[in-house]
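Each in structure tokens, the structures are laid out below.
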Structure 1
Amino acid sequence: MSLSLQDVERVASLARIAIAPGEAETWQSQINGIFELIAGMQAVDTNGIEPMAHARDPVQRLRTDEVTEPDLREKFQAIAPQVEAGLYLVPQVIE
């Protein structure tokens with residue numbers, strides 16, 4: 001598939017893109033080059049190839065979910081200005 005100059009000008013008009021008359025030929029050759037690349041990619045036989053979510057197919061290494069630090073909640077709440085029912089009380093910011 002290739003676009004004519006009239007097609008390029010029509011697409012530019014629909015997209016509200018102002019192009020100078022001399023630019024239309026440049027855009028035409030670039031768009032037709034993209035169409036050629038797409039046609040070449042579509043010609044490749046991909047039967048039996050499973051789609052990938054990522055080109056490198058990364059695997060996230062996870063560690064076991066274990067508690068590694070002691071519970072210091074009581075110590076921190078003892079020095080807090082205001083605490084109620086195990087929660088920190090702060091001044092109202094939004095009226």
Structure 2
Amino acid sequence: MDILSIKIKIADREYPMKVKPEDEERVRNAGKQINERLRSYREQFGINDNQDLLAMVAFDSLVDKLEMEERQFDSENIATIEKIEHLGKLISQSL
């Protein structure tokens with residue numbers, strides 16, 4: 001299995017990483033999105049401390065992830081309920 005050595009620059013610091021070739025684009029995209037959020041928060045809130053900005057990005061990213069997981073859980077529950085109702089109808093029709 002091939003492993004690539006890449007460098008990702010976040011908040012003016014480079015971080016060496018070893019990634020699978022199929023993960024490289026995702027990792028680079030994540031670094032790009034972090035830097036975009038850093039720039040946005042710096043402009044929006046006038047904060048220049050990278051540690052504060054990184055904490056804000058980490059917090060907002062986790063909130064986004066949790067929200068997405070909740071939505072996925074809700075849609076899976078709805079699909080399960082619909083399947084159970086459909087099975088209930090099939091059983092009722094066959095009785």
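Structure summary
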quantity	calculated
Source structure (of 1, 2) for mean count of other Cβ atoms within 10 Å over residues 39-46, computed value 8.2	1
Top of 1, 2 by distance in nm of label points 7 Å out along Cα→Cβ at positions 55 and 71, largest first	1
Kirkwood radius over Cα pairs in Å - highest-scoring structure of 1, 2	1
Structures 1, 2, by FRET efficiency 1/(1 + (r/R0)^6) of positions 7 and 79 (r between Cβ atoms, R0 = 41 Å, to 0.05): label with the highest value	2
Identity of the structure behind 11.4 (criterion: mean count of other Cβ atoms within 10 Å over residues 15-22, calculated), options 1, 2	2
Answer label among 1, 2 for the case where distance in nm of label points 7 Å out along Cα→Cβ at positions 23 and 63, calculated from the coordinates, equals 2.8	2
Read-out helix-only ellipticity at 222 nm (-39500 (n - 2.57) for each DSSP H run of 4 or more, over all residues; to 500), computed value -25500, structure in 1, 2	2
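No lab work stands behind these numbers, since they all come straight from the coordinates. Please read all numbers here as calculations on a predicted model, not as lab measurements. Cβ atoms are built from the backbone, for glycine too; each structure is taken alone.
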